[in-house]
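> Before anything else, here is the set of structures, which you'll find just below.
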Structure P
């Protein structure tokens, strides 16, 4: 997956890179790989009042989904203004597939 299209972003362009860096710092504990490289981030929408992150997991019964959600909230809280409300949603209507992974993740997984 090309890094420039890793996930959909809507919002103030000044926040695109800080948000991307924060999300890259969150690892999928089962894969020991960034959730961005794993293709788990579907979209980020940022307004002056809130940020909404949509995630998918590698399986519907992912045992670490709550951990990932907590880590995303913590990472965004560290870089965004404190008045922004953070909402992280795990979407179950979109299936994860290996083609969502970045080239870095494919090499790491030897795929």
Structure Q
């Protein structure tokens, strides 16, 4: 009974995350912004809050990923409940616009 209450309280807490996303290099201007807005709206729709979005621009990759030799790099810092991260990663894995992503939990 006590452990259930502790688990529920941990689930309600927002955790700091940092995520690097490499988007398809064919996305420019409006489609690129639409892809970034799609990710940010997914996070805010799950009760999260975005603190920072850094667009690094198009850069060459060390090796080809999905037949692409370049990608649009975007760094996103946000707060989200721990359960929302699995949904976010699932959405990113099935998206055709995302080449790779890396989600890191930040310590306080």
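A short reminder: the numbers here are calculations on the coordinates, not readings from a lab. Just so it is clear, the structure is predicted and the values come from calculations on it, not from any experiment. Cβ atoms are built from the backbone, for glycine too; each structure is taken alone.
> When Rg/Rh (Cα atoms, Kirkwood Rh) is compared over structures P, Q, which one is greatest?
For this comparison of Rg/Rh (Cα atoms, Kirkwood Rh), the top structure is Q.
> Supply the structure label, taken from P, Q, corresponding to distance in nm of label points 7 Å out along Cα→Cβ at positions 18 and 34 with the calculated value 1.8.
Label of the originating structure: P.
> Assign the value -12000, calculated as helix-only ellipticity at 222 nm (-39500 (n - 2.57) for each DSSP H run of 4 or more, over all residues; to 500), to the correct structure from P, Q.
Structure of origin is Q.
> If relative contact order in percent (Cα under 8 Å, 6 or more apart) computes to 33, which of P, Q did it come from?
Checking each candidate, the match is P.
> Assign the value 1.2, calculated as distance in nm of label points 7 Å out along Cα→Cβ at positions 26 and 74, to the correct structure from P, Q.
P
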